[in-house]
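I've put the structures underneath this note.
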Structure I
Amino acid sequence: MVENRNRIRKRKHCGQAEENYKPGKKSILLIGPPNVGKSVFFNYFTGLEASVGNYAGTTVEFSRGRMKLEGDNFELIDVPGTYTLDATNPAEKVAVEMIKQKPAGIICVLDANSLENGLYLLFQVLEFKIPTVVAINRTDLARERGYFIDVKTLENELQIPVVETIALDSHGLDIVRENILTTGVPDLTLPENSEKRWEKAEILVKKAQKNQGELGESFRQKVDRFLTSPWPGLPLAFIILALIFAIIIGIGMGLRQFILLPFFRELVFPPIITLVQGLIPPGTIQNILIGEYGFLIKGLEWPLALVFPYVLSFYLALSILEDSGYLPRFGILLDGLMAKIGLRGSNIIPLLLGYGCAIPGILGTRALESKKERLMISTMISLAVPCISQTGAFFALLAEVSVFVVLALFGFSVLAMFFAGFIMDKILPGKRMETLLEIPELLFPKPHMLGKKVLMRIKGYIFNGAIPMVMAVGVASLLFESGVLVFLGRVFSPLIEQWLRLPQEAAVPLVLGIVRRELAVLPLVDMGLTPVQLLVGAVVALFYVPCIAVLATLAREFSLKISLVVLFITIATAFLIGGIMTRVLELII
């Protein structure tokens, strides 16, 4: 028990800044520790109509959505996950500030498998004298371990509604909703200080936790042990990653080749071209709309037909890894390898987030306790981790040439990341921190929950990826038809043609890549490049300058100087490795 208390005191949780907001009087707060299943409650109560923002004056992220209670609309706020309200880190401070706004009610979600820790948080919540309902979640997993929670005993002791829930199966969630506005403020004598809270929590657990007898090791626990042991954990990890890669390529390529490209090229583009040609005479305006970088053609084909299928398959694979609880276990297996470059196994999570988008990956480092770790991981993401849009572009560019070329590119990316980490570990001051990793329960992903999560992420891609890409294509079309891109191609001709052995027009994606990373790749698709040129172009694009939004994030999180250093490192690395690879391949082939 003492180890749990000390571990909780070390946790820090931060989030992403998007918009300033404070809760109103008709708000319901959803409070609980991280990895307790609050997001499942939130999605069930609000559906997919939710927004993400940050608390006023902070960079701590939370979600909010509309919830119907007794025919009236309330706002449900998913408070950042926190173990305590001691206000020792930004997430805890925001949780306290939200409660101080006096919401209409609080849903406090506790884990049946870590009840003492949850009760400590609950006692702090009850001190604010706000109507509160307690949901004891994951009671099915508790029964697997040989005990159950007597909720009636807890209700009698706490004098508030206590509901047994299994969120993934929606069990008990409607009962929680029914009790939110009907509960009152308990007339309860609360523990005076931290130690007394722990003592009270321990006493309550002994009263409410009923043992069913020793059940032995469950199937879930056996699988968990296999996954986290070096043998057979490491071989299984490579098999799982290979399957994930196969899912991404297989589903993405199938959607692209057999559904989306035929749909756009045979059904969508012909009437658009006919309409434009009929209304607008040949010339600059017509070329801007349907020419080589035509806004109405490439602006639809690139984000929706080339990139979207791989975005969909990537988010499906990532959601399976997240909902199963495998990602932290993968971090455990990699702890020894990550230690070679001064990092921890848990650092793999922000790196993997970077494959979705570099910005959440960089912002995810806020939870780390060492500035050295934060800077190392942020630089590794900026240098060699392609975002999901760029990943989709790589698949569109290389998958038809050879799947092994795609594998080689991503293998090269991983090697470059670790080499960069090794160098930074030697240069940057600081030492490796102790490994501290929250391990959620190993679960079988629920199809309906996977569907909701993927749908929400696709919605994010449409607004944050596809629409900006369409706008960038529009700008590219104007620059191309005005002759600006042609001029830049001539300026960079010695570097592009002589050093990289690429055609002069390959300067166009390098210019566009500054705006959007995937635009450093997509124009290469239609240039008729040789396999060697395709690989060289992909490698240059991989290491090339992060997009403007990533550089701005680095400047905000660290400093303008750090952002400019990363900009220089990425450009220099891209052209240096691209030129060397060109000459090596020329000697081999």
Structure II
Amino acid sequence: MNIIGISAFFHDAACCLLQDGQLKAAAEEERFSRIKADPSLPVKAFRYCLQEGGLSVADVDCIAYYEDPQKKLARQLWSGMLGNTPDLLKRLEPGMVGKRIREMLGYEGPIHYADHHQAHAASSYFFSGFKEAAILTVDGVGEWATTTYGIGKGTRLSILEEVQFPDSIGLLYSTITSYLGFEVNEGEYKVMGLAPYGQPIYTDKIWQLIQSGENGQYSLNMAYFGFLQENRMYTCELEALMGKPARMRGDSVEQFHQDVARSLQVVLEELLLAKVNYLHQQTGSENLCMSGGVALNCVANGKIRAKGPFKDLFVQPAANDAGGAIGAAALAHFSLRADSPPMSPLQHVYLGPSFSGNEVARLLDSTSLQYQDFRGNREGLLAATAEKISEGKVIGWFQGRMEFGPRSLGARSIIADPRNEQMRDRINQMVKKREGFRPFAPAVLDKKMKEHFNIDHYSPFMLETCQVKSALPLPAITHVDGSARLQTVHRERNERFYQLLEAFDRLTGCPILLNTSFNVKGEPIVCSPEDAIKCFILTDIDTLVIEDFIVDRASNDLETLRFFFSYEASRSAGISQEVYTFI
């Protein structure tokens, strides 16, 4: 049975292919369209999934969509979203989702609609490997739900309780993100990274914005939130409460902003821990599954694992709306085949397109780039790459199938030496072109993780933080509070990246690499060899290692190519950077 899962028309549109209960392919539309957080119907990702599965559209048995359009329309109408623009009215048309799917994908078969938070819950539980688990989903908003508490047993999933819009932990975090001068739906990562620089001296003020209620409930004090009435997230009352006007984008980040970020993070962690404890009381389970955009807050995840009541934790690697596609597909699978066995645990997220060495060679030969060819000599490729890293070079690393989800995990990565104290600032300023306070993550050989990090379990998806305890100096990946967002690398999941870490360890005695996403500010992570070459040319990456080939900046005159490339620093398609878009 071939099931296509789709998330679309909000942000982080994505498509996946589930064949007989096995996840064969998944990708976000932004990687193909090159539009950050592209909300459109994932036509290109759909074509990729069909190609990966060797299918035509006629072979698709069912398309599963990640939310209920009718329920969402009811909430949109209640929110007063009508009457703004003709385009808005068109997007609110009943039946729009099914109509677009049929017209744009050429699909005539059945469409299965899942509730948004059920799709989130399914994306985590069904791929966790747990036989039973409690399930917590937390995001901005789905149809009406913003937080759900559920339980999974075998191949069945039930939602026990939910919190409804406009009360939302995700919208609380996004509102303070906007108040601090960062983009909504994008800058929440920045606030999390900024928090360790501050002190939690404003937690009493943040707690005035949200009140924890009985059981799993909580409520926002809507006097401080403008997203229902204004074209911004916060009201003047919030500025008055905090004692300072909102930071404008581009203004300097001061101690006040750091303290507000820290206070928000503390409140988030306290609130989530309280609700996790409640969920444990209701279910009695030893396992917890999490999904929804808030589940990408790796600092909070670390606190939940360390201080929460559950013995084991699984966070969906694509916890944002992109992951809703695989949750919807899983729900459709069990709806159509109730007697199916449980799905296999999600071992990796290398579910995107790959490109052969010969394809890359043909592309390189069509340019003026000089390169080294290591086809048939992987050991030489890895040794040469490790040597360049040890010399202080920044590497664009493009290997195998692309990752699904927001994290680069050694397939589309920028990598460097974590021991180099200048490396963090250099990559932030010259390559990523982003704020200097944002930390970078370490990738470590699984067999040596305990020597360098205070962690007792694997972390293959870079979704938790832990303390650095290495005897090695690791300034490029150690945050100001001594923490790191760790990825443990396993041979059976990404052999080539594992072997590179081994080569670097043999050369330097360091089994760790700095690993960040292969993109620049405002751009999606690279997908194709063309994307990788463009990013290499337009940044100050020293070396591009693309499949079996090494391209060195020092060996090429790139100024002419740089001139002919036109680079868009930032695009927005359907996602407002000022207010959480409820359409």
Structure III
Amino acid sequence: MIFRYLTRTERILLVLMLALVFAQVYLEFEIPGYMSSITDVLTSYGTPDDIAPYAWRMMLCAFLALGALLANRLLVSYVASGLACRLRSLEFDKVQSFSSADINRFSAASLITRSTNDITQIQNLLTIATVVATKAPLMVVWGLYKILGRGWEWTLATAIGVVLIILIEMLMIFIVVPKYRKMQWLTDNVNRETSEHLAGMRVVRAYNAEAYQRRKFDKANDELTGTALFAARSLSVLNPMMFAVQNILTLSFYILGAVMISAASMPDRLVLFSDMIVFSSYAMLIVVAFILLGDITVIIPRAAVAARRVSEIIEYEPDIRDGEVSESPEGIRGEVEFRNVSFRYGDGGYVLKDISFKAMEGETVAIIGSTGCGKTSLVNLIPRFYDADEGSVFVDGVDVKDYRLDVLHSKIGYVPQRATLFTGSVSDNVNFGAGSSDRTEDDVRRAVAIAQGTEFVEALEGGYDGSVSEKGVNLSGGQKQRISIARALCARPEIFIFDDSFSALDYRTDRDLRDALRRETAGTTTIVVAQRVGTVMDADRILVIDNGELVGNGTHRELMEGCPVYREIALSQLSEEELV
């Protein structure tokens, strides 16, 4: 199923590779024939000059077979590397289209394993197994053709040896293959425990939970190690048993040959001796073919599991798909409307219930409520990180499900709860995404200034070209939030979504930032999710969410008078005098 992702050129190269395998097998099976001729010459008291033509032909066949093998390896390595590269790109592109629900369905750890370890297994299969899987059957068929009619005793001995090898291989497959299948999933568990530990390192240290985390990791690691060791130890028995059968078979040829030659008359002895040499050579090639098949029987099942896992990602149809609308109606800009929207995660209970409101162009709408009431879930429906289960969300009068995703996202400047920065410079992180080539350094400086980040950015070594480490670990939480806010400002969208994006800022910076936003982004619709009443007091409208329901919609003054939930939240944070 994975091979359909090969290009036309790679398919042609695979055909050429098969031709080279055929040539290699042919040349290898010609060598015993020349050995027979040399034996005949020697037994008839020939001279070195009589042997030389056959010897040169043997050497030529050997070198040509070696050349075919090397060319084969080069071709198959090229094809396997190209396929692996393409699969990683396809998987990455597909994951880019995944919604948050899709990513949660597979888990980040599993997605990483599928794009690394699983694709490596497929590459190994193409590099090794395709050659062997072609070569081994050819060797068996050609070998049987060559030995046909050369003595039923030797044929019987060969048949017994082959049957023994097949039985050993089938036993190994029965024991080892299930373990290799299990190892793919156990690798996911190790990746999951490792990434979870690295992401939560500070919490682990703060609570002295290193021993607990170590036990969790050891459990996953020991299970993977135990399974891998069992498979490896089982396979370590395979080759010795194979070679034991091969050596016993060789010995049986010479014993049978000795008995048959001693019982024959003089002229027939020379013929039998020559037949024994040739037959043993062909028989060994047949046995080697079955040994090669045994080697790939442990590669194919593991690669088959990996191929299914990779195909599952590439062929997966995301929950959220592109619409066809590429532009909104003229005269409407920055308008957001929720009509009877309800939403839940998976099969759980409703997180949002029958939410309806409308944010007009240039309006600042704040959303407030207790922790876990559904504020973030609500704003995540606007850029379609999730889709509503009931009702509809409209942007500029068009249902978000009808928009092309790139068009919808270009209208929105989104700042998440947790600031996400990427390795690079400050400028790279601010001037980020589509349209970055059209923006200038002045745009970056202006966005950073509005986000109240000029002072700390210019204090960095390199200033705006200063280095940002992976995940922004060389910056404080407040600095990361301000760069994240500057990123949204630099894009100049129609709609800003600030999802509790001021939580790491002190009150003064928070106030200065909100004042700058009000001045610099006038006319742009702004939706602010916040915990602090002081952050939302000046909004044109405030939505109050309680247990997933919209229980308040109005100005600060209106809600203080008519919404008990809002009043309770406000009084828990500020005094009556501060709330006036």
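Can you tell which of I, II, III yields 47 when percent of Cα pairs over 28 Å apart, for residues 371-506 alone is derived from it? Answer by label: I.
Between structures I, II, III, the greatest calculated value of relative contact order in percent (Cα under 8 Å, 6 or more apart) is seen in II. If helix-only ellipticity at 222 nm (-39500 (n - 2.57) for each DSSP H run of 4 or more, over all residues; to 500) is computed to be -21000, which of I, II, III is the source? Label of the originating structure: III.
Among the shown structures I, II, III, from which was the value -0.53, -0.75, -0.97 of log10 I(q)/I(0) by the Debye sum over Cα atoms at q = 0.06, 0.08, 0.10 Å⁻¹ calculated?
Numbers: I: -0.36, -0.63, -0.93; II: -0.29, -0.52, -0.85; III: -0.53, -0.75, -0.97.
Considering all the candidates, the number was obtained from III.
Can you rank I, II, III by distance in nm of label points 7 Å out along Cα→Cβ at positions 291 and 483 and just name the one with the largest value? Could you put the intermediate results ahead of the total?
Values: I: 1.2; II: 2.5; III: 5.8.
Greatest value across I, II, III: structure III.
Comparing mean count of other Cβ atoms within 10 Å over residues 347-354 across structures I, II, III, the highest value is found for I.
A short reminder: the numbers here are calculations on the coordinates, not readings from a lab. In this text, all values refer to a predicted model and were calculated from it rather than measured experimentally. Cβ atoms are built from the backbone, for glycine too; each structure is taken alone.
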